[in-house]
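Enquirer: Pasting the structures here.
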Structure 1
């Protein structure tokens, strides 16, 4: 069997080079995906849906916030303090790019 040679200098070397380390991590990809589906998502909902501790989720949200992919809004709902996560325009763009890179990866896999 002869394998196809790919020139390492081409952009098609590996679709994994297009994956964003900030977005690609499982929890952060989940946060962005869920936040993209809603106007804003409550922290507790993310925590319960994803089965995470508050501290673990907070760290991932902090990474996304520092990258400019989400913003965090704090406020009250009734008398209870709440924290919401909102995806930003840059976050939506990063999520779209990540999904496109994953599609290329899947297409290459299915093409073999």
Structure 2
């Protein structure tokens, strides 16, 4: 169940961040409200995740997954360039999360 909570927290973070971009300096009401709701959902479900998953792992997965998914969404849907440096960076982030997971729970892959 904790992974479902964490997934909802990540999705809320992504929706909120995309809405924040569309708020255009807090001048558009609908994106502002979506942003507030998204971050509220994100933090709520992250706190539920912390009942089961250690904070260092949950926070790393939450924040880094947001970075990786936002970069991917912006690249695919909004035609924002993602050069080789971005791909290497994303690979390093994913590798870092894997290494952290292994340090917290070495029995799992």
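Enquirer: Match the computed value 17.7, 68 of Rg and Dmax of the Cα atoms in Å to one of the structures 1, 2, and report its label.
Expert: Only one of 1, 2 returns 17.7, 68 for Rg and Dmax of the Cα atoms in Å, namely 1.
Enquirer: One of 1, 2 was used to calculate relative contact order in percent (Cα under 8 Å, 6 or more apart), giving 31; which?
Expert: 1
Enquirer: Computing mean count of other Cβ atoms within 10 Å over residues 27-34 for each of 1, 2, which one ends up highest?
Expert: Top value of mean count of other Cβ atoms within 10 Å over residues 27-34 goes to structure 1.
Enquirer: Tell me which structure, out of 1, 2, gives 1.4 once distance in nm of label points 7 Å out along Cα→Cβ at positions 59 and 83 is calculated.
Expert: 1
Enquirer: Out of 1, 2, which structure matches -16500 when helix-only ellipticity at 222 nm (-39500 (n - 2.57) for each DSSP H run of 4 or more, over all residues; to 500) is calculated?
Expert: This value belongs to structure 1.
Any read-out appearing in this document is the output of simple, stated calculations on the displayed coordinates, not a laboratory observation. The structure presented is a predicted model; accordingly, all values stated were derived computationally and were not measured. Cβ atoms are built from the backbone, for glycine too; each structure is taken alone.
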